[in-house]
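Asks: So, here come the structures, one by one.
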Structure 1
Amino acid sequence: MLKKAHKLSRTQFTEYFRIGKRHHFEHLTIIHSPAKTFLCTVVVGKKVAKSAVKRNTIKRRVFARLFLIQKEYTPTGVFIIIIKPSFHSLSRAAADEFFHKSIAGLLQSA
């Protein structure tokens, strides 16, 4: 799991959400801004899953994948991951694979 130091505060979220560059994918949107350190947050709206338990489960899974990506690629910058409703229909393995490909492609192009 990511440390709290790697997560965005509310004020940071508002700032980077406004100025970040958006990358749209089929099941998620990634807002990226360059920075010296690695910061991230995950947004799962009520349209994705009505239950808070399910939304938090999706967030934990995405944060766990981000932790592995951070160890593998050592990225820098601010990442805001917005999950789309179609993400909920994916199986766990398919969601992990899709998320990893999306982030890896974004990191290699940057």
Structure 2
Amino acid sequence: MKKLTITLDENTAALTRAHAAKRSLSVSSFVGEVLREHMRESREYDAAMKRYFAQKPFPLTGPPQRYPKREELYDRPVFRRPPVEIYSEKRIGEFDQAEADLKKVLTRRKRTAR
């Protein structure tokens, strides 16, 4: 293993120690693990990008076509479902009663505040 010295500000050092302690690792092991993970993700990203750019472009054939309108894109059966009733009539009546009760309380408070 190769030894390396790094410089961290106080907040970063404290957070690093806390995260290392949560994982029951030394700060050195924790930093090594974080760097390995970061490098792995970076390599995977680079490989995916190379695979994508290695693909040959496909030619657009035929006459130019207009772009579809928004209504055409979203006119699908999944978007035409009937609305679901969220509250029953009884529950709506309870809401109306609670609203009326609240108005009464607020009216009384206004009167007593004067």
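Here, each number is a calculation from the coordinates, and none is a lab measurement. The shown structure was predicted, so the numbers you read here are calculated from the model rather than taken from an experiment. Cβ atoms are built from the backbone, for glycine too; each structure is taken alone.
Asks: Kindly point out which one of 1, 2 the value 6.0 was derived from, the read-out being distance in nm of label points 7 Å out along Cα→Cβ at positions 32 and 64. Provide the component values of the computation, followed by the final result.
Replies: Details: 1: 2.5; 2: 6.0.
Computed on structure 2.
Asks: A value of -15000 was computed for helix-only ellipticity at 222 nm (-39500 (n - 2.57) for each DSSP H run of 4 or more, over all residues; to 500); which of 1, 2 is the source structure? Don't jump to the answer; show the numbers that get you there.
Replies: Values: 1: -15000; 2: -21000.
Clearly, the read-out refers to 1.
Asks: Determine which structure produced the value 10 for percent of Cα pairs over 26 Å apart, calculated from the coordinates; the candidates are 1, 2.
Replies: Details: 1: 10; 2: 70.
Corresponding structure: 1.
Asks: Now for a separate question. Could you tell me which structure in 1, 2 was used to calculate FRET efficiency 1/(1 + (r/R0)^6) of positions 16 and 56 (r between Cβ atoms, R0 = 30 Å, to 0.05) as 0.05?
Replies: Working: 1: 0.85; 2: 0.05.
Derived from 2, not from the others.
Asks: Okay, moving on. Quick check on the output: 22, 14, 9 is semi-axes √(5λ) of the Cα gyration tensor in Å, for residues 24-71 alone, derived from one of 1, 2. Which one produced it? Could you put the intermediate results ahead of the total?
Replies: Details: 1: 22, 14, 9; 2: 46, 16, 4.
The read-out was computed on structure 1.
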